[in-house]
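Pasting the structures here.
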Structure I
Amino acid sequence: MMRFTLPRDIYYGKDALEQLKTLKGKKAMLVLGGGSMKRFGFVDKVLAYLKEAGIEVQLFENVEPDPSVETVMKGAAAMREFEPDWIISMGGGSPIDAAKAMWVFYEYPDTTFDEIIQPFSFPTLRTKAKFLAIPSTSGTATEVTAFSVITDYKTGIKYPLADFNITPDVAIVDPALAETMPEKLTAHTGMDALTHAIEAYVSTLNSPFTDPLALKAIDMVFTYLPDSYNKDMAAREQMHYAQCLAGMAFSNALLGIVHSMAHKTGAAFSTGHIPHGCANAIYLPYVIKYNAKDATALKRYGDIARFIGLKGDTDEELMLALCAKIDEYNVKLNIPKTLKEFGIDEAEFKEKIAEISKNAVGDACTGSNPRAIDPATMEKLFTCIYYGEEVDF
C-alpha cells in the first residue's frame with residue numbers, strides 16, 4: 001500500500017494572504033526568518049489579518065538560514081509558554097522547516113531530536129495546534145511537504161526529517177511574497193524545485209499520482225525560470241506555483257542522492273557554505289548520468305526529455321540532452337559547474353570526502369534513489385563533481 005498526502009487547503013494567487021482573515025482560532029505563534037518579511041511589509045499584513053480574525057499573535061523571529069537544533073528547541077519552549085492553537089510560519093524554507101520541528105517538541109516536550117531523525121517516526125501531531133505555511137521563496141515547497149531540514153552545527157550535518165504528520169494543514173501561496181527574492185536566491189531556489197521534480201519522477205516510489213505533478217513542474221521551471229531570474233514578475237508567479245507542484249510530487253514520491261549529497265555538504269566545508277539549491281544544481285547532471293546506468297531510470301529520464309521537447313533517437317541521447325539543458329541553465333543562472341569552481345579547498349575536500357560520502361549514503365533520501373550506491377562509489381561520484389570529470393561508472 002502507498003500513500004498520497006497534501007495539505008487540506010492550498011490558497012494561491014494574488015492577495016491569497018487575505019485568507020488569514022477567516023482563520024478560526026485563539027492564539028497563533030508566527031515563526032519568521034531574518035527580517036525580510038518585516039521590511040517588505042508582509043508581517044504587518046499578517047498581523048492585521050489575524051487581528052481581524054480575532055487571533056492573538058506572538059512572534060518568534062530570526063530563524064537562521066539553515067535552522068539549528070538549538071533554534072528549534074528555543075522555539076518549542078516559547079510555544080509551550082504561549083500555548084498557540086495555530087503555528088504559522090512565513091518566509092523561506094528555513095523558518096517553515098524550523099517551525100515544523102518546533103511543532104513536534106511543543107506537543108511532545110519529552111521527545112528528543114535523535115528520536116525523530118528516523119524517517120516517519122514522529123508522534124501524532126495536532127493535539128495542541130494546527131500548522132499554516134506561507135512561502136516567500138520558490139524552491140523548497142516545504143509549505144506542502146512532509147519534510148523539514150534541520151542542521152546540527154556540532155557535526156555540520158543536515159538532517160532531513162520526514163513524516164506525514166508535519167505536512168501543513170494550510171498553505172498560502174501568494175506570488176507577491178516571491179517578488180522580493182534577489183537574483184541569486186531566485187536561481188538557487190528555482191534549481192532546487194527542478195531537482196525536486198526530477199528526483200521525484202525517477203524515485204523508486206514514483207506513482208501515477210506524483211508523475212503528472214513532477215512533469216508539469218519540470219516543464220514550468222524550464223519555461224519560466226530564466227525570465228523569473230531576470231525579474232519578470234509574471235514568470236516569477238508561475239515559478240511560485242511550479243515549485244509547489246514539485247513539492248507535492250516529492251513529498252509523496254520522495255527524493256534521491258542529489259539531496260543526500262547536498263544535505264551532507266552544505267555546512268561541511270570551512271571554505272564556503274554551499275547553499276542548498278546551488279548544491280543541487282551542481283550535483284544534478286552528474287547524478288543523472290550515474291543513475292542512468294539503471295535501465296528504468298534511463299527510460300524515465302528519456303520521458304522527461306521528451307515531455308519538455310528535447311530531441312534524441314534513444315533514451316541515452318535524450319538523457320544526455322536533459323543534462324546539457326541543465327548545464328545550460330546553470331550557466332544562465334551563474335551557478336558553477338564543479339565544487340572546485342565553487343571555491344571548496346582541495347585539501348579540505350580530500351580530507352573530508354570519505355566521511356561525507358559515508359554520511360550521504362546514510363541520508364534518508366538515499367533509499368528511494370533509483371540506483372544503489374555505497375560509500376566508495378559515492379566518494380568517486382563526489383570526486384567527479386569536484387574536478388568536473390565524466391561519470392562513466
Structure II
Amino acid sequence: MPVFIWKGRTATGAAATGELAAGSQADVVAALRQKKIIPTSIKVKEEKKGFSLFGMRVGKKNLSIFTRQFSTMLNAGLPLLSCLEILSKQTESGALKRVLAEVRGDVEGGLSLADALRRQPKVFDNLYVNMVESGETGGALDVILMRLATYLEKSAALARKIRGAMIYPAIISTVAVGAIAIMLLFVIPIFAQMFKGVGAELPAMTKLVMAMSDILKIWAVPLVIIVIAGYTAITRWHKTESGARALDPIILKAPVFGDLIKKQSIARFSRTLSTLLSSGVPIIDALEITARSAGNWVVEDAILKARTSIKGGENIADPLSKSPVFPPMVTQMIAIGEASGGLDDMLAKVADFYDDEVDQAVENLTAALEPVIMVFLGGIVGFLVISMYLPIFQLAGTIQE
C-alpha cells in the first residue's frame with residue numbers, strides 16, 4: 001500500500017501536514033475530511049534509494065534490546081509515538097534508527113503499529129508482526145512485547161551455542177588443511193630437489209608424497225575455485241524448495257551434527273509456538289508462522305501437516321509423531337498439553353528441556369572433536385615428515401655399511 005504525503009488546513013485555518021497509507025488519493029482525501037482537514041497537496045512518498053553495505057540488516061541483539069525497552073516504556077505509560085521517537089534516537093544501530101523513523105511516520109499517518117511493522121519485512125518477521133497485532137487487539141501490547149523480547153533473547157542464545165559448536169572444529173580444520181598445503185607446496189619440493197641428485201631408489205611413501213605435491217602445485221588454485229563454487233551452488237540450491245526437500249533430511253541424518261541440529265529444531269519449534277499461543281495468536285496462524293520459521297523442510301512439513309490436522313478437527317500430536325524429527329517424549333507432552341488446555345506451558349517446558357540438551361550436546365561435541373582433529377592433524381603431518389626423512393635414514397644406513 002503506498003504512502004502519501006499530504007498538506008492541508010484544519011477547520012481553524014492552521015497549517016497541517018503528515019503521511020497516510022492509503023489505496024489512492026481519493027482515500028486520503030476521504031480520511032482527511034473525516035478529520036475536518038482540507039487537503040491542499042497530496043503526493044506519493046518516494047522510496048529512499050541508496051547503497052548500503054549491509055542494507056537494512058538489524059542484529060537480533062539490537063532488536064531484542066529495542067523490544068524490551070519498548071515494552072518497559074509502554075508499561076510506564078508513555079505514548080506510543082513518544083516511545084518510537086525516543087528509541088529511534090537512542091539506538092546505536094543506524095539501520096534500526098532509520099526503520100523506527102519510518103515506522104513512526106507510518107503510525108502518525110494512520111497505520112496501526114502492526115501494519116507499520118509489516119512494511120519493514122527485513123527487520124520484523126511474521127512472528128513479530130502477528131504478536132504485536134495480537135497485543136494491540138487485546139490491549140496488552142507491553143506484555144506481548146516483553147514475551148517477544150524474552151523469545152528473541154533465548155533464540156539468539158541458542159543460535160550462539162550452535163555457532164560456537166561449529167566455529168571451533170571449522171577453525172582447527174582450516175589450520176590443519178593450511179598446514180598440510182604449505183608443507184606439500186613449499187617444504188616437500190625442497191626435499192624433492194635434494195633427492196634428485198642422490199640417484200637411489202626412493203621409498204614408496206616418499207614417491208607418494210612427492211606425487212601429491214606435484215598434483216597440488218597444478219590443482220591448488222582450481223581446487224579452491226571448485227570448492228567455493230560448489231559451496232555457493234549448494235547453498236543457493238538449499239534455499240529453493242527442491243533443494244530444501246533434498247538436503248534437509250540428509251542434514252538431520254548427518255553424523256555428529258545431525259543430532260545437534262535436530263535438537264535445535266525442536267527447541268525453536270517449541271519456543272516459537274509457545275510464545276505465539278501464549279500471546280493470543282490463533283493456533284492455525286501460529287502453526288503457519290512456526291512452520292515458516294522452522295529452518296528445516298522436514299520440520300516445516302510436519303508442522304504444516306499438524307496444521308491441516310487441526311483444521312480437520314483433529315489434534316497436533318498425531319501428525320508430529322509420524323515425523324522422524326519429533327521424539328515420542330515431545331509428542332506425548334504436546335498431547336497432554338492439548339488435553340489439559342495448557343499447550344503453551346507444555347511447549348515452553350519442552351523448549352527449556354531441549355535448550356539444556358543443546359548445551360550438553362555442544363559441550364560433548366567440542367570435547368569429542370578436539371582430540372580427533374588433533375590426532376588427525378598429527379598423523380598427517382607425521383606421515384609427511386617421515387616420508388621425507390626416510391630416504392635420508394636409508395642413505396645414512398648405506399654409508400655406515
Structure III
Amino acid sequence: MRDLMPELTNGCLVALTVAALLFALPALFDKVAGPPGEEPLVFYSPVLGQFIYQRSPGSHRFEYRDEEGREYSRQEFEELLPFVYFRNLERRNLLPVTVAGRRFQLEDIAAERQGLEIRARHLRGHFPQIPLYPLFNTDPETAMMPFPEKLFRFTDRGMEFVNADFNRVNPELSLRFTRALEGAGFVFPATLIAGRPTNLKPFDDGYFIRDAAGQVFHLRRVVNQPVVHNLGLDRTLDIADIVVSEHERREFRGLIITRQGQILLISWDDYRLIPLPVEGYDPARMDIRLLIDPLYRTLTVSSSDVVFGVAMDAAYLPLHRFSLPRPRDEESALKRLRDVFFPLVLTVESPWRGQADLQLRYGGVWSTGGVGAALLLLVLLNLGRKRPLLPLSQLVPVALAGLPGLIAVLLVGRAAGDSQ
C-alpha cells in the first residue's frame with residue numbers, strides 16, 4: 001500500500017508556508033511602498049461659511065481646499081479656521097479675531113471649544129473588555145481623584161464591589177448600591193455599562209447603565225453614597241452604545257448611539273435627548289467627530305467611501321451640509337500591482353475592530369491576472385525540468401494564492417514533486 005504520509009506532511013508544510021507568506025509579503029510590500037493617503041480632515045470655516053478640508057495623496061504630502069475646489073496654503077487654511085488653530089494664530093499675533101461681527105480672544109475660544117471623536121473600533125462589542133469597572137468617589141473637599149481599589153461588576157441579582165488588592169467582595173458597599181438601584185426601579189442584570197474608567201479627566205460623572213428591562217440609569221458615587229437617576233427613556237430604543245463626555249463646559253453628559261445610526265446627545269441639566277441631524281451613519285463601520293466652537297457645532301462622519309459633514313447652530317439645527325468622496329484604493333497603480341502580486345491577503349487587523357480579527361481578503365479583478373501569470377511561470381518551470389504534467393500539490397496552492405503559492409511550492413513543495 002502506498003505510503004501517503006510524506007505527501008500529507010509536505011502538503012501541510014506547503015499550506016503553512018502559503019499562510020505565512022500571505023501575511024508577511026503584503027505587509028512588506030506596504031512597508032516598502034510607503035504609507036497610504038491619510039483620512040481627510042473636514043471642518044466648517046466660520047470665515048467662509050462653507051466646509052474646507054485637508055487631504056493627503058500619500059507620502060506625507062497635503063492639499064488644502066474648500067467646497068468649490070479652491071486651493072490654499074497651510075497658513076491660509078489655518079486662518080480660515082480660527083477656532084481650530086487659534087493657538088497658532090496667537091503665535092503669529094493674529095488674535096483677537098473678529099468672526100460674524102464678534103470679537104474673540106484666546107480665552108474666549110478655549111473656553112467654548114469641545115471635541116469628541118468616536119471610532120467604530122472603540123464601540124461596545126468591537127473590542128475585548130473585562131467586566132470590572134472603577135466607580136470614582138466624588139468628594140467636594142478633595143481636589144484629587146484617587147483610583148479606587150474596589151471595582152464593581154453586575155451579577156444576575158445585584159451590583160457587586162470587589163477589592164482588587166485582595167480579590168474579595170465588599171458586602172456592605174455591594175448591598176448599599178444594590179438597594180439604591182432597586183429603589184429606582186432597576187431590573188438586574190445590567191445589559192450595558194458605559195463610562196470613562198480613568199482619573200485623567202476634569203471630574204467624574206459616573207456611569208450610564210441599561211438594565212434587563214431596557215431602562216437607562218445614571219449612577220454616581222458621591223461621598224461614598226449612591227446617586228441614581230432613571231432617565232425615563234423609551235425602552236424600545238435600540239442602543240448600541242453610550243459614550244460619556246466629562247467636559248468642563250457641562251453642556252451634555254454624553255451621547256447615545258443606536259444600531260439604526262441615530263446620535264442623541266444627553267443634555268446636562270435635564271437628561272433631555274438632542275438628536276443630531278445625520279443620515280446614513282453605520283456605527284459598525286463608520287467613525288464620527290463632533291467639534292464645538294463658540295459659534296457652531298460640526299459633525300463629520302467618515303466611511304471608507306466618503307466623509308460627510310453637517311454644520312449646526314448652538315441648538316444643533318443643521319445649517320450646511322457637505323460630502324467629500326474619498327479616493328478609491330482601486331484607482332492607484334500601487335493597489336493594482338499589489339492585487340497582481342497577492343491575490344489573497346491574510347490579515348489580523350480591521351479598521352472597525354479594536355482586537356485581532358483574522359480575515360482572508362481577495363484582491364480583486366487584477367488578481368486574476370496575477371494567478372494566471374503565476375500558473376504560467378509554474379508551467380514553464382516544469383517544462384524546464386522536463387515534467388509537463390503539474391501535480392495537484394503544486395497546482396492548487398498557485399491557483400489559489402498566485403505568487404505566494406508559487407514561492408511556497410518552490411521552497412518546500414519540490415521534494416514531493418520530485419518524488420512522484
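Values quoted throughout were computed directly from the atomic coordinates according to the rules given, and no laboratory measurement underlies them. Note that the structure is a prediction, hence the values are computed from the model and not measured.
Taking percent of Cα pairs over 21 Å apart, for residues 112-223 alone from the coordinates of each of I, II, III, which one would give 42?
Structure III accounts for this read-out.
With percent of Cα pairs over 20 Å apart, for residues 88-167 alone as the yardstick, tell me which of I, II, III scores highest.
Values: I: 27; II: 43; III: 66.
Largest value of percent of Cα pairs over 20 Å apart, for residues 88-167 alone: III.
If helix-only ellipticity at 222 nm (-39500 (n - 2.57) for each DSSP H run of 4 or more, over all residues; to 500) computes to -8000, which of I, II, III did it come from?
III
Right, next: A value of 87, 62, 38 was computed for Cα extents along the principal axes in Å; which of I, II, III is the source structure? Display every interim value, and only then the final one.
Values: I: 60, 43, 42; II: 115, 54, 39; III: 87, 62, 38.
Label of the originating structure: III.
Turning to a different aspect of this structure: So if we calculate Cα Rg over 2.2 N^0.38 Å, for residues 256-367 alone for every structure here (I, II, III), which label has the highest result? Please list the in-between numbers first.
On the way: I: 1.14; II: 1.02; III: 1.41.
Checked I, II, III; max of Cα Rg over 2.2 N^0.38 Å, for residues 256-367 alone sits with III.
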